[in-house]
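Have a look at these structures, which come just after this line.
Bear in mind that the values in this text are calculations on the coordinates, not laboratory data. Since the structure is predicted, the reported quantities are computational estimates derived from the model, not experimental observations.
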Structure I
């Protein structure tokens with residue numbers, strides 16, 4: 001390991017100011033899957049320079065390079081070790097499309113190196129990591145945008161404004177659903193690490209498991225060691241919007257169930273969930289079925305906010321357009337609706353992040369907002385894993401009186417240069 005990686009934090013946090021006329025130099029960290037979509041979104045911005053591609057798998061980077069080159073940009077160098085990018089003082093921001101177990105380590109390293117961060121959801125692997133990310137952003141005065149993109153859409157703002165208008169009456173409850181048909185991933189044996197993959201860096205601060213294709217790339221979210229299941233992968237988007245609509249942050253009690261009821265494969269996380277979040281004067285219900293080809297209420301992922309006069313529903317109810325509709329409480333007839341087109345969810349969110357890098361204003365989904373939403377997913381998973389209701393202390397972000405459940409608030413790490421400092 002080169003001694004340059006041990007530069008004092010005070011030296012690393014020195015960074016240039018981004019002038020209005022300057023391009024914003026970014027690192028694309030993780031360019032497969034969601035990372036490829038982010039490559040498209042950021043390359044669509046004229047004031048962006050892609051300085052590095054950082055990925056541990058040489059086998060998946062060419063599609064991202066094609067996007068970069070088709071946007072008229074030069075092919076940037078490929079590196080596996082993010083530290084090589086963070087030591088470059090010209091870098092302004094890191095855009096992270098890595099698996100979830102790298103979100104907290106990568107964000108904290110980048111913030112401590114004086115870089116702003118765009119990090120995909122779920123922000124963390126566990127509640128404690130999310131708080132560490134918030135702390136890193138605040139102590140380094142960094143802009144950290146979470147890739148829960150829906151708040152950047154006009155349809156979302158219109159939905160939120162309607163809910164807040166009082167036209168629904170007294171609002172006490174919201175329901176979030178994730179009802180779609182996922183794939184059976186089958187069963188796979190462990191195998192040697194394929195050529196072109198730096199599995200040591202990919203593992204990061206986690207205790208190392210043997211390489212398995214069902215614990216890598218697109219299937220990594222379905223294993224407790226690395227991910228948080230589909231409530232963290234997909235449900236967190238709508239949990240965030242429902243939380244904002246209700247005006248709540250963290251619950252005091254979480255109850256319900258979650259388990260595998262349908263798939264016979266290597267997935268560990270639930271395919272079926274029904275979780276209730278109690279905020280005192282507000283309730284939120286999360287319903288998940290990953291074996292439905294028919295969705296719910298006309299869409300596969302959606303939100304209902306219930307008042308004593310009417311209900312407002314958000315989702316893609318007509319074709320592929322984001323929008324919302326309002327149903328009268330008396331007879332269930334639609335009394336109002338708005339559709340805002342099938343616009344990209346990534347491009348406006350990327351633009352908001354870049355504008356905030358320049359202005360130093362909080363982004364649409366600041367890291368603490370993302371932490372609150374992702375914590376809902378983590379707490380739902382703790383209920384599923386323990387099989388019982390839990391009480392949660394929002395001030396300490398712990399589960400008092402239940403050592404087994406409280407242990408799942410954090411995780412154990414191995415000794416590694418990327419391990420978050422606790």
Structure II
């Protein structure tokens with residue numbers, strides 16, 4: 001495996017070769033990042049109504065969510081490499097069109113089987129916006145500018161999963177579950193319009209030709225990704241996200257079952273942690289011009305690991321249960337220094353394969369999330385120990401992967 005370079009090694013020529021990212025384009029890319037979380041979470045409050053209306057079981061309805069997540073993971077591995085070969089805009093438009101059509105199919109699905117199939121296609125096509133948004137940023141910006149753009153997109157990514165269930169809870173009764181899915185279809189249509197009119201090709205033909213030449217020499221589309229720097233930052237990003245995913249998956253029974261909070265209090269506390277994540281992400285976007293992105297990422301991972309260890313200590317010693325909320329805050333908020341910077345650092349390590357690199361990054365993120373989610377409740381709803389163990393293990397793995405990437409950068 002080869003090494004990688006840090007942002008400090010970006011030359012003036014490299015920076016001049018990137019035209020930069022305008023506010024309008026960044027807004028469109030942020031919208032693309034938000035579409036998938038909305039399609040994931042907006043309809044969750046309508047699950048009971050779907051069970052009755054479609055004459056299926058809770059497991060059948062749950063499969064519509066699982067199918068969507070599987071589609072997201074697989075779709076990123078499809079659209080990322082395609083964009084390295086054919087450019088970013090064409091696959092992005094194709095993905096957006098299919099996403100609109102599959103969203104419409106989900107609205108009129110007569111059976112749960114048809115709905116599951118539509119959700120798989122939704123995930124596959126919706127993944128295009130996520131994976132190619134990161135790739136476009138990598139095409140147009142390097143160094144601190146890329147890290148800043150990634151962090152700003154993470155703010156939107158942090159808002160959407162929190163806001164979507166709240167909106168879904170408000171509109172589920174008056175609109176019904178089909179009406180909720182129709183809202184997703186409208187959002188999909190808005191994203192298509194935004195892509196058509198707001199995104200130009202960011203990967204010139206000569207750079208595509210250079211990528212193909214590199215891959216022909218390597219003998220594999222994924223071979224250029226075999227660098228310690230890329231793999232280290234990718235795994236650090238994915239396991240850092242794993243800390244947050246463990247908290248999200250366990251939060252209902254930690255806050256409601258163990259702490260006895262009501263639905264409103266749970267939503268407010270969940271929102272506080274999301275707000276903290278967004279504030280730290282915004283601070284990271286400001287700081288990255290003065291502090292190296294790799295240093296900010298290391299600081300975030302270190303503080304998050306302290307929070308995870310504190311969570312484990314509280315869960316193991318039987319300390320007052322409300323302290324778990326404090327430990328969660330310490331573990332989750334500093335991830336605002338990790339996710340945006342980690343994405344930018346990973347893609348900067350392999351600039352000639354940004355599409356494939358973004359695809360593997362996203363697939364690792366969602367693949368690990370799918371593994372972590374069921375683990376946090378293996379011992380039931382009355383203990384936080386499984387969640388604590390998963391959080392600590394994820395934080396430790398993220399720090400280890402980050403250390404590998406940093407050593408590769410110094411080399």
Structure III
């Protein structure tokens with residue numbers, strides 16, 4: 001009998017999801033498997049009949065988002081794991097490939113105790129995996145899940161937006177506060193160093209308004225304009241999100257962050273009001289502009305290979321593993337590892353998001369560290385210097 005495997009995409013969309021689906025579909029076709037795609041993540045599994053037969057010709061790996069759509073359905077909180085497993089069996093699924101971030105992986109961990117699984121990570125936050133072993137020297141090859149498919153493209157978009165904002169910041173001596181995604185981790189925000197962000201504020205370090213104001217003052221003296229990039233998940237000294245609403249909790253209990261850039265811009269305006277006009281301060285929330293659109297080549301190609309690897313794992317009986325992107329001597333390659341080797345879980349078996357490795361961040365200067373540029377080098381190359389405008393030889397007239 002022909003083997004039947006399933007796939008679903010859970011949580012927020014990324015630019016590389018269809019590329020992962022393409023890799024899964026290609027390898028499934030090569031091995032003679034029938035591939036069933038569940039619509040809207042775990043919701044499609046619960047609703048039984050919400051699936052389609054996927055073939056490679058249906059999937060465009062260069063198109064962002066997910067053909068299968070997605071949702072933040074939580075089988076654990078709803079106490080419906082057994083129902084989901086029963087539906088998978090009724091449809092005749094021999095093995096399942098969930099594609100998702102820490103919340104989707106949390107459900108996968110529980111489901112894998114009773115069902116055959118192989119997972120693929122995705123998230124623009126880059127917070128699924130384990131950082132290199134602690135120590136002064138960073139061994140990048142020991143970083144499990146070097147990046148999550150979807151992250152390189154989102155980072156490249158943020159880099160471009162920050163870089164482009166410099167022209168208007170220069171033209172009007174502005175101080176811009178650009179808000180990047182990242183509820184728990186500052187990976188995406190740190191990437192803005194490649195767009196020449198002057199100051200980078202990450203959620204791993206408590207927000208200190210007075211210290212940030214002084215850093216902005218110094219930078220404006222140097223450049224007469226400043227671009228500050230902040231993570232949406234910035235927290236105060238008590239560890240509290242700057243903006244939170246219990247009315248907007250998702251199925252996994254997360255509040256929807258966003259809007260802290262406006263609060264920070266206002267706080268800086270008040271602290272620096274004697275030195276700069278109010279019009280100097282502007283905030284921009286990039287939001288979903290970071291996760292939409294087509295993937296960059298590196299992201300797409302790694303996602304395809306990761307999808308192929310997950311199917312091969314099911315075929316070879318390597319069960320309950322995660323297709324993990326690793327940095328090797330020959331480049332970025334997906335490798336299958338047991339789930340416990342790729343992620344950490346808390347006492348409730350919930351996946352713990354991976355924080356930004358603070359060796360990659362210079363806390364005092366609000367900037368990327370040499371180890372951080374070493375991390376990004378195989379993704380974006382060498383970090384160049386901020387282009388400067390020199391009007392030293394211009395002849396200014398006075399009326």
Check: Can you tell which of I, II, III yields 22.5, 89 when Rg and Dmax of the Cα atoms in Å is derived from it?
Finding: III
Next item on the list: Kindly point out which one of I, II, III the value -27000 was derived from, the read-out being helix-only ellipticity at 222 nm (-39500 (n - 2.57) for each DSSP H run of 4 or more, over all residues; to 500).
Entry: II
